[in-house]
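Every number in this text was worked out from the coordinates using simple rules, so none of it is lab data. It should be emphasised that the depicted structure is a prediction, and the values quoted were computed from it without experimental measurement. Cβ atoms are built from the backbone, for glycine too; each structure is taken alone.
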Structure I
Amino acid sequence: MAAYGVVIKDDDILLAHWNEGGRSGWTLPGGGIDPGEDPADAAVREILEETGYTAKLDNLLGIHSYVVPAEQRLDPSAVVPLHALRIVYRAQVTGGELTDERGGSTDMAAWHPLASLSELDTVGLVAVALDMLENPQTQAGNGHS
């Protein structure tokens, strides 16, 4: 299970560059929920870790169910699929300064114009979350993104 934040300011979206296991792409700031951690707290913590910004959450946008086939998992020894639940919140920056994460799964954070997202190498979660934002009735879904 993981929690993420959609942070939009003016016409820009805050993204983190995921770079792990030989794969990379721009994604929402967020990540794994620690044992016993509330998903909302995890989203706020992950936004801080990956971008340097403190944030507050506005509302839950949705939950996305995602299955990674065993052969596509980052762990080459995996023999079973990974079923991931991604909890997505709308968030706002409340303080801090844009910085890159050190020693984590992301190596850069940046604001990107929403209008030019198609030019970026984004992971599927970005499109899923923007759909949740634009179509609130589609708050849960499943797929392979």
Structure II
Amino acid sequence: MYAVDTAYGQLAWKLRSDPRVVVMERTNALHAVPPEKVDLVVIDLGWTRQSRALPVGAAWLKAGGRILTLVKPHYELETEELDRVAPGRVLAEEDAERVAMEVVERMRGEGFEVLGVTKSPLLGGAGKKSRGKGNAEWLVLVEIERGASDA
């Protein structure tokens, strides 16, 4: 397992000390070179749209591999919609779902087969600063469509 993160010291000790885990800290996953192809890529990025992250994740995959990605609608908003999520505010549930489903449809148009979509039971950013309120997020499982050009 490769654990890639721009941060340092954030990975749980149990994972960090596991000899099967290769820790790649202070590394931007969007620019990282995969040491080898993998069966599964898991994406949980902030401030980065899925349209940028998925092709990078696909480059890490073996044939038949899959990507499990966390869609964060508040990071997928178009510029004119950003005022809906001022710092410290939460995106309205109906807006979050609409944006998430638009992202899923774009995935299909970009050569990914969507195998499953489910709303995360956890809210993004639901910490002290947001007073326990957070943004709704969706888990999406995809694979590269057979016959599609490289993503």
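Of the structures labelled I, II, one was used to calculate log10 I(q)/I(0) by the Debye sum over Cα atoms at q = 0.11, 0.17, 0.18, 0.20 Å⁻¹, giving -0.38, -0.95, -1.08, -1.34. Name it.
I
Can you tell which of I, II yields 21 when relative contact order in percent (Cα under 8 Å, 6 or more apart) is derived from it?
Working: I: 32; II: 21.
So the calculation was done on II.
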Value 2.0, calculated as distance in nm of label points 7 Å out along Cα→Cβ at positions 54 and 118 from one of I, II, is from structure II
